[in-house]
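S.K.: Read through the structures below before going on.
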Structure I
Amino acid sequence: MPGRLQDRIALITGSSSGIGRATAILYASEGAKLVCADLNEGTWREAAPSDESNGPTHERIEQNGGEAIFVKTDVSDPKSVEAAVAAAVEEFGRLDIMINNAGFAMESRTPGPIWELSTDLFHKTASVNINGVFYGVKYAAAQMIKQDPLPNGDRGVILNAASVLGLVGSEGAAAYCTSKGAVANMTRAAAMDCAPKGIRVNAVNPGYIETHMTDPVLKNAQAKQFVDSMHPLRGVGKPMDIARAYLFLASDDANWMTGVNMPVDGGYTAR
């Protein structure tokens, strides 16, 4: 039986580890062809212990019988993101799904109040978490509006990685919260621009997930217990919890959804 994303072309930034890796592998299992975009194809080695698999993401997909390529991409560089979109079209003929997943939380290692936040850290966070998403939306949409629609009427789907910390505040994380709040509202604005063109734009707002990005916090047993308590349903999440949300939003099941910020957070924002 054909998969839910059969023969659709998906480009995922930050695909070498964590949520991006889990999503790429899940998409491939549902029939998608993948463009795995990241700074380094080998960052899977930094993945959390819950990721027991080995090898670069695109190679894992190929070993499982899927189709995938790796494109070295720096999302803070607009030309690099534009080139990744062009590589998808050159390899597969079109781009159906763009996931702007790449991001980081520099403050997770050195949290502190906003008056101690360095301007350099703030701008570095914005360059990836805000600018990188903007470039991904911009160049993916520009490609998608030129394409013939799929049988369901979509010309494409753009999905952005926001966060629960883009919906609520948190002490010691002003740069990260600001960046993810920007992504949440950029998603709404882009959805309004893209809807008449048959392009859906949505965001996923994860709670705390076991990845190398959250490892500085979660490796402390006391901190882990506290963070677990903030997620009433089974504590901290796994990358696959978010990958499944990305699968739903890219599938035909969500073809009347746009401009949505979907919390997937074990109840974090229900408090």
Structure II
Amino acid sequence: MRIATFNCNSVRSRLDAVLRWLADNAPDILCLQETKAQDAEFPADAFRMAGWQVAFKGEKSYNGVAIVSKKPADEVSFGLDSEPADPARLAHARFGKLHVVNTYVPQGREIDHAMYAYKLEWFARLKKYFEKNFTPATPLLWCGDLNVARHPIDVTHPETKTDHVCYHQAVRDAFEGVLSFGFTDLFRKHNPDLADYSFYDYRAPFNPEQKRGWRIDYVLATKPLAKKSIASSIDILPRTRPKPSDHCPLYADLKD
């Protein structure tokens, strides 16, 4: 089974790129973030005509999550358990015994901004969501753009990023708090020493030979699935093509 995550930065603007990636890589499940489309404007028919099932929740111009799959989900829900639920930031789908949670975590803007405090609170609420709805023994995948670099290896020049909302110690601690539920970072499990990135800022020239970016996108698994994982990688190819997202797809392969 292949599970993937991709912040597409507008599903309508990047529709051809997303469909191409699906055709080339054939994941069983693809989690999308920042779809930036209200539900009535989401290009669901294009996915279905290409043979994919899709569940989505969006809003105008911002946020938005979708779960694309080969098979239809048995159950789908959106949002956290507490208010504000933020349904355009969290999607949950069940496929038999397998649960997939797709999140687009708030970025936070600046350390002294109210959105950064909201981001820290969001992680705390997310941990409560996992604790209420699942156990560490649940076959659960948590995927998405989590807007945090966990370790120094996950960002270029980490010593210059200590006051950044995606690397500040408080947000890293908040992330660790959710991971303590029982999640394993599948990319790092299989690539313990690889400085590879899933996000490359549009504001800096992109050079695939001199990678300067962040790994803020994840596929995380509870123990029943982590022990079945056999590989994980970041696909930089879509970032090299015209009109790319600033993120790259990240995927993990698991034994069925």
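Any read-out appearing in this document is the output of simple, stated calculations on the displayed coordinates, not a laboratory observation. Because the structure is a prediction, the values reported are computed rather than measured. Cβ atoms are built from the backbone, for glycine too; each structure is taken alone.
S.K.: Consider the structures I, II: one of them gives 27.0 for mean count of other Cβ atoms within 10 Å over residues 19-26 as calculated from the coordinates. Say which.
M.R.: Numbers: I: 27.0; II: 14.8.
Of the options listed, only I reproduces it.
S.K.: For Cα Rg over 2.2 N^0.38 Å, for residues 75-234 alone, which structure out of I, II has the highest calculated value? The partial results should precede the final answer.
M.R.: Numbers: I: 1.15; II: 1.04.
Comparing I, II by Cα Rg over 2.2 N^0.38 Å, for residues 75-234 alone, the maximum is at I.
S.K.: Suppose you compute mean count of other Cβ atoms within 10 Å over residues 3-10 for every structure in I, II: which one lands on 19.4?
M.R.: Values: I: 19.4; II: 24.8.
Answer for the origin of the read-out: I.
S.K.: Also, I was wondering about something else. Comparing I, II, where is distance in nm of label points 7 Å out along Cα→Cβ at positions 131 and 171 highest? Let's see the in-between values first.
M.R.: Details: I: 3.2; II: 2.3.
Structure I gives the largest value of distance in nm of label points 7 Å out along Cα→Cβ at positions 131 and 171 among I, II.
S.K.: Can you say which of I, II returns 0.93 when Rg/Rh (Cα atoms, Kirkwood Rh) is computed? Can you show the working numbers first?
M.R.: Numbers: I: 0.95; II: 0.93.
Of the options listed, only II reproduces it.
S.K.: Another question, if that's okay. Suppose distance in nm of label points 7 Å out along Cα→Cβ at positions 35 and 99 works out to 1.5; of I, II, which structure was it derived from?
M.R.: Details: I: 1.5; II: 2.1.
This value belongs to structure I.
S.K.: I have -12000 for helix-only ellipticity at 222 nm (-39500 (n - 2.57) for each DSSP H run of 4 or more, over all residues; to 500), calculated from one of the structures I, II. Which structure is it? Display every interim value, and only then the final one.
M.R.: Details: I: -12000; II: -6500.
Going through each structure in turn, the value belongs to I.
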